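Each structure below is given as structure tokens.
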Structure 1
Amino acid sequence: MAFINEISESYEEMKSWRRDIHAYPELGFEEKRTSDFVAKKLEEFGCEVHRGFGVTGVVGTIRAGNSTNAIGLRADFDALPIEEDNIFEHRSTLKGKMHACGHDGHTAMLLGAAKYLSATRKFDGLVHCIFQPAEEGLGGAKKMIEDGLFEKFPCKSIFAMHNKPGLQVGKFAVNAGPTMAAGAFFDIEIIGKGAHAAKPETSVDPIVVASQLIVALQSIISRNVDPKEISVLSVTKIHSGDAYNVIPQSAKFSGTVRTFSDTVMNEIETRIESMTRNLCQSYNANCEISFNKNFASLVNDDQEAEFAYRICKGLVGEEHVLKDVRSMASEDFSFMLKEVPGCYINIGNGVGEGGCEVHNPSYDFNDNILVLGASYFSKIVEEKLIKC
């Protein structure tokens, strides 16, 4: 692998940054300590530091030469509301919060690239290192954009990456076009009529209605969506009742929908609403429905994806770069790609110890990929903004 030597020399420092961030996880729009940590490091490197975009977001700008061409490099830095099961020294110190998706590692890699690029400045133009809050379903990317991110820091292209458990260390995955699914969250409340459990005939049982509806919703993908359109509907939460002998007044359940097509997403939303209202009517129950489209489909620009592929190939060799890899997971970097052409890739987090899936209480980012990730970001800059 063709690491950048100066970045390799910073490995221990990058590892210490990553583990410090891991030990103090913060949820979306609450990342004050992390934001302070990132801003301090960027100032030490000699970057121009800008704060307040997306509440806790940070942008570090590095200038070299005379060109006004600019590119963006983005990393996310929020954690998840998960209780960590790991027992290593850098485990979370905050109850109910952990870096279970590797955003600590993404931040450390971009900091490593910022340190190298600030020291060497072997490019001609501007680099905006974008550290984004609240990626985990709270709209951090949209908030940064609404706060004028690309008006203040215009970019001709933008790049980001995410670690991928199960993909070997030293491998990348790059895809052109639609790469990650659009994502929506839905909440449904069935409002019935409570009663004594021994007299169900006097009730409108919301649990019965909710149970029927949850099963019925599973037919939407198989019977209403074109089989050529990849889509997913999953119910992930359900709650009703508090006692053994009481039929409750209401039942609530929630879930998510993922698809690569906005048209299909709209079709699924319509079917969820019509099925829910019709079924409730047949049981004399009422309902409240909320359907929120949180993520757009992430679409990589064809030319920027080919450029990213070339950078990855130069780092690890063509045989270690996968193509045409798509995911039903969602990512709010998609909103940045709607504003600026760019590419989002995966970097292998490893198998075995590095293979634990994200959003799992036993997950940890693999420090062995820090140098490779920082080298990727840095090569993007040096080859996109070539110094004459």
Structure 2
Amino acid sequence: MKSTKTAFLAAVAAVLLAVTGFACSLGTTPAKAVSRSFFGVVPQTGLTEQDAEYMRAARIGSVRWPLAWSGAQPDPRGYEWGPFDEIVTIAARQRITILPFVYSSPDWIASKFTVLPVHSGRQRRAWSEFLQAAVERYGPRGDFWIEHGPGTPDPLPWMPIVDWQIWNEANFFYFATPASPTQYARLVRLSDGALRRGDPSAKLMLSGLFAEPSAKPPNAMLAVDFLDRLYEVPGIKQAFEGVALHPYAEDADDLRRMTEELRDVMVDHGDAGARLYMTEMGWGSQFSPNVVSFEQGVGFQIREMRRAYRYLIGNRGRLNLQGTYWFTWKDVTGGCNFCNSTGFFRRGDGPRLRPKAAWPAFVGITGGRARP
């Protein structure tokens, strides 16, 4: 009798373990154990105080934001930090960090904003000076934080920028022409020196690489091929701490494959210790699979988001995955062919946020709240 009872209790325990283990794999219970910094978002509209309040309530800890050189230095005479100051201020009030991706050559330095500033001494000096100036403003000892320190008219929580992402989708002609690992390696080395002059603790993150663009070289390269060739540049591993991917995938299985293949490249080059980030990812809520394969309706958006985060959260230790950024916060029209569909909130002209079905689903993943 005793052995039967023991066997029964053991079976019950096994079932409970399986059930709780399954629940954990869905990202329900362990979400609170995952740092807020793991959950990020990439807005494509201006950031408001209300946006930041909702983000904090949802346990979003980081916002990826463009720091366009062409906007911050439209001419060589000085820097215009005001617009970026405003974003940093709004985020800091809610204790949200900013991950800047620094890109876009101004027209006084290059013929196109997509040209990497590595082709002349003038380009290299101007880029280095700009990047160092940005670090000296927003880094741990930056002027911005001194201006908003204790006792100042507008004190802010100290949320310095430490991670700096250099360029955007350097393997894709929308942002870099040509898509050249060699030219990008020059930019990375140049940027590493500029960042460390401004802040010895600064960390350089590689451009988010578009996983599988359809265009061919020199217009584009697969992320795995681009990273593999980048690693072949002698000494390049010492110039960066993080690798980033934009796995715009048809479904979560495809995202897993893209992620594992990129991680394999890192491991093959002896760089398993490098940090990995998903700095753009998403699925759309409208149904237009003939135009965009990852736009297959509301239910599909929610299902694939949950499946993707289940995989990413569950494997974050093995992958050394430090952060994920959903694209995007609000739908907009007139942007890319999926920009009007991948947001958590509907597009609109008024201040009121209009959540889509994906918003409470996402909050269920992060363990936060849907409203402040």
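Who wins on Cα Rg over 2.2 N^0.38 Å, for residues 304-351 alone among 1, 2, i.e. which is largest?
By Cα Rg over 2.2 N^0.38 Å, for residues 304-351 alone, the leading structure of 1, 2 is 2.
Name the one structure among 1, 2 that FRET efficiency 1/(1 + (r/R0)^6) of positions 112 and 272 (r between Cβ atoms, R0 = 41 Å, to 0.05) of 0.65 was derived from.
2
Compute relative contact order in percent (Cα under 8 Å, 6 or more apart) for each of 1, 2 and report the one that scores greatest.
Details: 1: 25; 2: 17.
Top value of relative contact order in percent (Cα under 8 Å, 6 or more apart) goes to structure 1.
Distance in nm of label points 7 Å out along Cα→Cβ at positions 120 and 152 was computed and gave 2.9; which structure, 1, 2, did it come from?
Working: 1: 2.9; 2: 3.7.
Going label by label, the one that fits is 1.
Where does the value 21.7 come from, among 1, 2, when Kirkwood radius over Cα pairs in Å is the thing being computed?
Attributed to the structure labelled 2.
Bear in mind these aren't lab numbers, they're just calculated from the coordinates by the rules spelled out. Only a predicted model underlies this, so the values are computations on that prediction, with no experimental measurement involved. Cβ atoms are built from the backbone, for glycine too; each structure is taken alone.
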